[in-house]
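Where a number appears in this text, it was derived from the coordinates with a stated rule and is not lab data. This one's a predicted model, so the numbers in the text were calculated from it and none came from an experiment. Cβ atoms are built from the backbone, for glycine too; each structure is taken alone.
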Structure P
Amino acid sequence: MPRGLSFVAAQKGLDRRLYVGPVGIVAGKTAMAAIASGQARSLAGGPLAFSSCSVLWRDAGQLIEATAPFADVLDWSEEEGPQVSGHVGALLANLGKARPTFAGLALDRPRVMGIVNVTPDSFSDGGRFFNAEAAIAHGLLLHDAGADILDIGGESTRPGAETIDPDEEMRRVLPVVRALAERGAIVSVDTRHAAVMGAAVESGAAIINDITALEGDPRSLSVAAKSGAAVVLMHMQGEPQVMQHDPHYAYAPLDVYDYLARRLAACRAAGMAVERLCVDPGIGFGKTVEHNLQILARLGFYHALGVPLLLGVSRKSFIGKLSRNEPAGNRLAGSLTAALLGLGQGAQILRVHDVAETVQAVAVWQGIKRAGESLSSLES
């Protein structure tokens, strides 16, 4: 490891400002062979493995990075003393350990969460499924197209969206949640209101997906804990009405990481088993294009939190801003590109509008990975 990083760690102490992420990610037979030889570790127990680590240290606005094989990172951390070695060892353990089932779903392959907006003002579909019957029919189509989870939302959280009354939100979503759960779908409720969370779980929802990471309602943490449901904790800076006015971070990937770490700790303190928890860095929620790109480039670091990683990039505005300002409905290609990048960094769940297209893209991505790794084994 470069001496600069060693000096900083030795002089400043740990203080939760040392981060470790996976580098040199491989798949298939190459991954298995590298793990068997001790040259790589499994990434979150899935089909990918990593051979090296990126170690980030930040203090007082300074960010230092060093990259080395994971064995060298372990040796370096031991030289730095028990505080650093314990912290680095825990992060490496989180990066490598297999994730348990989430809401009954094994995470040994990518999972697709289909979006069902029961709203009149969604940024992506403009109220096409505001009617309960239309929303149920759409959810069934997504399920048939390969969605592993159906995420039902009754309140738009697009930039500038207004808050609605929880009673109205329940009127919108509960019939849809109930109908889809009765038909055998794994249902998630996308809400930041405790009353809606509790009622939706009683109606059959298996997952609570909260853009405020259970902070938006003072009762959310206790209601979610008592519900027994799985929980997705998302990062958002500000409120939907103003979140895009002036988002700012010291360094977005690590600021988001620290926030999610705090929320995971709060959930565990409330009695939730870590097996019930999942994180989402919240692409597009209080973030500029550059913030989003920084987070996507460092996505693998979030595996060090030790829980499944959900990625929601579908039709987000950053895609249009990077391209030709296409409207939401014309951002499929960019959505798939960002989603596959996420898979390449081990994201376990993709939250999407275009389920059939995403399922197809994932299947092709997996097939190419398998074929490439088979060819590598023949050449070796």
Structure Q
Amino acid sequence: MRRAILVIPTYNEAGNIERLIPLIFQKAKLIQNWEIHVLVVDSKSPDKTGDIVRKLIPKYPRLRLLMVEKEGLGKAYTQGFLYAIENLSPYLVFEIDADLSHDPKQIPNFLRQIEKGADIVIGSRYIKGGSIPREWALYRKIFSIVGNLVVRLGFMQLYISDWTGGYRAIKTWVIKNALNHIKNYSGYVFQIALLDYAIKGGANIKEIPIQFADRKIGKSKINSTQFIINIFTYIFLHSSFIKFAVVGLIGFFVDFGISYVFIEKLKSTVWVGTLISTEIAIISNFLLNNFWSFYYKKLENKFRSYLPNFIKFNIVSSGSILIQTIGIQLAVNFLGRDLWYVYKILIIAFIIIPYSYFLYNRFIWKEK
């Protein structure tokens, strides 16, 4: 029988935890082939949340309590995961909020997806059948929806709809592989960091719809300003798509600079200078993408791996040049010549970069 551990971080959740734990174990009785345990990770709550859990332990033998310092959601989860792995040998761990925002009735739906082969199952508020509370203020709805959209676009992983949700089932091997990465994050950006690392590690991600409920007791711990800053910082430092765009910008300056040297200083013909500068920029982009943008799936350090993929890279880059040339010419024909540089920027930003990123991932730096 497989063992699943529900890890529940708490801080001042006395009014919620005494209701949530019985609900979980009531549902656990109906689940076959799984042994459900609950680990409450309490950050020394002043409202005596930990004492309430201790009183419930005699009634629920599969309930445990881990007391930790107050260091944020990410640290609490990391310590809970470590404790569970070292002491309970789980096949699977759950993330679940203590404030009754996540309905324990959904647990069997998560387990079904795991049994079908998923490595991570996300409870999504933003797919068909999912929802956020109607009573949320408009600013909070915008914050949640736009925040997830920013992450999806920032990582160019559009197939995942809910990056920030905290209701998840995760196979233990994913957690073990990610521990050295996620231990660096204490706040809510931990959720993004864990999912990002899992995707780069080849984890199979599935989503199921959930109806997210607003808490009735207590206050939300999220600091919106800090969360926004942390999201943008994480995306900038870890997104292969952002790094890819930076590499493209570097390539532009390499191309322009070498063209200038050959054409203006060495007085070469324009086509020769352009050909040389373009190919050097392509080589620069290839190497930077391999060792920086896509470092986690870089090509084998062998000539027979580099050569065919470099040729593919050149072909895709040639396609980018062709698209840009035709696109600018059409824009000039229909909209006028004066703003050609605007057309160029728009085509690069909204067509060339996504096109190249998709094809490079599809044919060169493929998932291992």
Structure R
Amino acid sequence: MMKISRKKRFALLITVLAGILLMTGCGSTGENSSRTGNADSSFSARSEIIDNGDGSYSCDLFAMDTVMNLKAFGEEDARQALEDASAEITRLDQELNVASESSAVWALNQRVTDTVTGDTAAVLEQSLRLAALTGGTFDPTIYPVVRAWGFTTQNYRVPEASEIEELLTHVGYGNIRSSRQENGDLQILFPDDQMQIDTGGIGKGYASERIYEIMKQDGIQSAVVSLGGNVMTIGKKPDGSRWNVAIEDPFNSGGSDYAGVIQLNDQFAITSGGYQRFFEENGKTYIHIMDPATGQPVDNDLSSVTIISDSGTEGDALSTALYVMGLDQAISFWKTSELDFEIILIDADREIYLSEGIADHFHSDNPDYQKLHTVSR
């Protein structure tokens, strides 16, 4: 008998000002809201922009299969920034939605075209670059395998080994040929008719960067935005202190406790964890994060990975890549990578590994998370 459990919670919980605001709703507002592969399921809905009475405005938004929360300080500038940011999220959702027949990604996967422009081109170019830098532990061509397990449709199943073996012959970012054309378009050539590409592992990170740019252009100096497991901060809180971002307890997700708090200033924090979406069958748990090398859900010594970065796009891809790597390889990658980012790794024994650049800005009051290790290059 199959037991299905999909966590509707943010992997990162935001502490706003003096109180703790626990953002719930990672993934969807209902079990049937996940994107399907045979219809245009693009959907965005924004709640009313609220005047919080403290010089800030906020609103909730459902897009990219995730409940999002946006909050900005700045009186009327903040209201305009939320309007502009919400419109940009909706536009990107429509452009990058792999299941929408009106999206550029869908047209590419269906071989309607072999070129993409604008944001789609930027996202795919970044996807292939980060896939190469991570040695394929982040691979945007894993989409057909994820779909076979049912994580795109919620028709969860355990594929036969022979099915996975066949699907893996169509997975491999290195087999894609991409090139910029004279007009600036990006040409993508697949090695066969079965390979498909998805931006789900990087799209929200890219969107968070665009929101940052838009809010800064609108004059915002203080803001915090949560796009599911992606948190973006602008500046500091109005009182001059850093934003406090609470990292969810992967063993008690959705509860009132959290593993620890990281203080941020003008940074992106992005978490990946197997607890966010999974199903159970015959007593075994299968998570939504796939190992591109095996076509199987990841099962290693990591429980969650949080990336702190100046780039939401890179952070989004890296959170998945390092989760696939496992603890030792993830630490080794951080030590040797040409990319500039920090890590918070929680292992299966509830021990936390912090990179030296952020160790002084992290603390935990949770008695289950008192074994902290600082890693240095």
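Miscellaneous remarks
- Origin of the derived value -13500 (helix-only ellipticity at 222 nm (-39500 (n - 2.57) for each DSSP H run of 4 or more, over all residues; to 500); candidates P, Q, R): P
- With respect to distance in nm of label points 7 Å out along Cα→Cβ at positions 217 and 233, the largest value across structures P, Q, R is given by Q.
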